[in-house]
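Chemist: These are the structures in question, set out in turn.
Taken together, the values in this text are just the output of simple stated rules run on the coordinates, not laboratory data. Everything numeric here is computed off the predicted structure, so don't read it as measured data.
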Structure P
Amino acid sequence: MREDIYLVDDRLNLVTEDEIDAAEDRLGINLPQGYRNFLLQFGKGTLCGLIDIPSPDKIIQVSLNCRWARGRNILDEAEIIASFEIASTIDADSIIYCPGSERDIYILPRHDDTIYWIDKCFSDPTIWYSDVGVVREKEPFKYFESLVDRSCIEVIFPDDHLASQKVVSSIKATFEESGSVLHRAYKECQLIFVRELSAIIEVGQARNYIRFDFNPMNESRILSLISSLESEGMFSGCKLIFHM
C-alpha cells in the first residue's frame, strides 16, 4: 500500500488500532477505512509538505461557522456541522469526514466558499475534486515527513547573494556517490532529499534562503555542509536561524 511515498525519516510516529478505536468511541463514529489504514502505516506527520495529519485524539467536530455558500450542493449546513476535522493543510484548509455522506471526505477551504472532496479511500489526499473535475492535481513526487523530533536551520541571505543552482549542484554532488539523494524542482523552490541525514533541504528560487529540516542527530553534519558551501563561495553575508 502506498509504496510510492518517500519517507523523509524512517522513524515513524505510528498510531495503533486501540488509539483509533478510542477516537471512534469518543466521537461516536466509524472513521473511514482508508484514513485508518494511513494512520496505521504512516502515523502522524505531513504529506508532501501540504497536509498535516494529526493523532486521531486531536479530531474535533467542525465549527458552527458555516460560510461555504457555493458548496451547499455538495454538503448542506447540517452535514457540515455533523462533520469532523481529521486533517488540515498548511494553508489552514480543513479536511473533514462527514459520516453517511456520498463522498465521505471533503475540503473546506479557508480562502474559498465552495467545497471540494478527495478520494474516500484516502489513497491520495493531495488530489482534490469538484463538480467541474480535478481542481488540485496529483503531486508528481509524494513524500511523508513523520511527526517525530526534528530540527530546522534556515540560512537567510541579502538580495542576490545566493547562487541557488550552484548550491543545489554542490549538495547533490556531495551525496550522489552514496546514492542517498533525490532532487525535485518546483516553481518557488528546489527540494533535495538526503536519506542518510533524514533531511529535506529547501533552496529558494525567488527568495534567498536555504532551509534544512533534519534528524537532530545529524546536526553536526548539517552545520559542516553549511560551512562547506560558504567556503566554496556559494553565498555570503548569511544569517542562520535555528528552530528546534
Structure Q
Amino acid sequence: MSRLSEIYDYIDSFAPFSLQLEWDNSGILVNCGECVISKALVTLDITAEVLNEAIDGKYDLIVSHHPVIFGSLSALTEKTPAAICFKNGISVISAHTNYDLSPIGVNKVLAQKLNLHNVVSSNDSCFMIGELDNPMTSDMFSEYVSKCLSAHLRYNDCTKEIKTVAVCGGAGSDFASDAKKAGADALVTGDGKYHEFLDATDEEILLVSAGHYETEFPAVVSLCKLLEDKFKDIQFKVAEQKTPIKNI
C-alpha cells in the first residue's frame, strides 16, 4: 500500500524538488497525514471543477503542475482551494518548475509532441532544442504546431527556413533570444507578449505562442502515466480540466 511520502519521493527521483526555481512553491503543499493513497487526480491546475471532481470521486490526492499555494496568498478561507482540499482529506503535491526542468518533464514531452529529433537541454535546462525531419517555412511550421497541439496560436513574421526548434512549455517567450543564440530558428512556447514578438522579428527567430495549457497539458498526461506505471495499487486519473481561454 503506497503512501504520500512514497509518491513524493518518486516524483523527486526524476524531477528533484530541490531544483525548483527560487520563486516557485513546489512540494507537498497540503498534507492530510501519512495515510494510504488509493485514488489520485493529476491536473495542470486545481480549479473549482477539479476540486468538485476530486471530492465527488473521493480522491485522497491531487498531483498538480501549478502550485495550489502560490504568489501572494497570505491567508486561507473556506473558499481557498488548499483549505477545501484539507477539509475534504485531499493531500496535494505540486510539481512545477522542477518538472519543467526535468529531463523527462514538460519540455521533453512538448518536443516529443512536435516529433523533434536530437533533443538536448539548454545550459540552464529552461528550454530544449531539437530538429525537424525536414525544413519548413514559418507559415508551414506554425500550421504544423497548431495541428500537433490542437492549438490556436500566434506567431511573428519570419522569412527564414525553420529546421532547428527550441521548446519551452508555459510562459517561456522571454527565452527567444537565448534560443536564437543556441542555434534555434524557432521557439515554441505557451505565452507571448506583443513586444516579445517585435524583438523576435528583429532577431530573426520565429516565436510561436501556442497557449499555456496546450504546451503543458501533454506533460500532465505523461506524469499520470509515470505514476500509474509505478504505483499499481493506486487509481490515477487525469482530471477533467480544459483551457479557460476561448477563441473566436
Structure R
Amino acid sequence: NCFAFLKAIGSLIPLMDAEYACYYTREIMVILIREFRSPDEEMKKIVLKIVQQCTATAGVEAKYIKEEVLPPFFKYFWNQRMALGHRNYRQLVDTTVEMANKVGSSEIINHIVDKIKDKSEQYRKMVIETIEKIMKNLGSADIDSRLEEKLINDILYTFKEQTTEDTVMLNGLGTVVNSLAKRCQAYLPQIYDTILWCLNNKAAKVRQQAADLIQKIANVMKLCSEEKLMGQLGLVLYEYLGEECPEVLGSILGALK
C-alpha cells in the first residue's frame, strides 16, 4: 500500500540522524514529486504532510529544497483548485510555511506574491494567509524594497475588494504593516486613504474592518512619528460615532483608544 509506505517513511525521517535524513529525503522525494500531480485528494494530503515533515528535518538542506522541490511544488499545488478544496487548503498553507522556515521568507513570498490579486477571492485569501504566517514567524529582514512595495500595494487592493466576512485580509495587512514597521512610513498615507474609503463603504463589515485595521497599525504609526496622521484619523473616527451598527461602533470606539 503506497499510502502506508509513504506515511511510515515520512514519520521515520524526522527521527534519523542528519546524514541519514538527508539521504532518505532525497530518495523518497523522487516518489513524492511524481505524486505531486496525482488527482487523488487523499494522496495530495499525505504527500504535503510528508514534504512538510522532511523539510522541517535538520539534515535536509535549504539548497536542495530550493532547487529540487520548490519548482514542482509551486507548479502542481499552488492553484485555484487547491484553494477551493477545504481538505488540503490548511495542509498546503502549513507545508509552504515550513518551506519558508527552511529557505527564507522572500524565496517563498516571491513565488506567490503575484497571486495576491488573483480573480478568485478564495485563492487570494490562501496566499495572504500564507504570507501572514511566514512574516509572523520570520519577520521582514530579507524582504527587499521591490517586494515590500508590491506586498503593501496588492494587499491594500484585496482589502478594499474583499466580499467575504472573515478577517484573513485584515490580519494579513496588519501583520505585514507591523512586520515592516518603520519601513511602512512611505505607505502610511496610502493606508490612510484606504481606511477612509472603507469607512465610507455601505457594507457594515467593511466599515468595521477599517476601524479594526486602525487598532492593528496604531503602534506603527506612532513608531513612524505620524502623530499628525493619527490626529486626522481620530477626527474622522469622532465623525463616525453616530454609527448605527453596534459591531462597527464597538470597533470605532476601540480604534479611538
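Chemist: Here Cα Rg over 2.2 N^0.38 Å, for residues 44-83 alone has been calculated and equals 1.47, so which of P, Q, R was it run on?
Modeler: This figure was derived from P.
Chemist: Continuing with this model, one more query. Have a look at P, Q, R and say which one yields -23500 for helix-only ellipticity at 222 nm (-39500 (n - 2.57) for each DSSP H run of 4 or more, over all residues; to 500), as calculated.
Modeler: R
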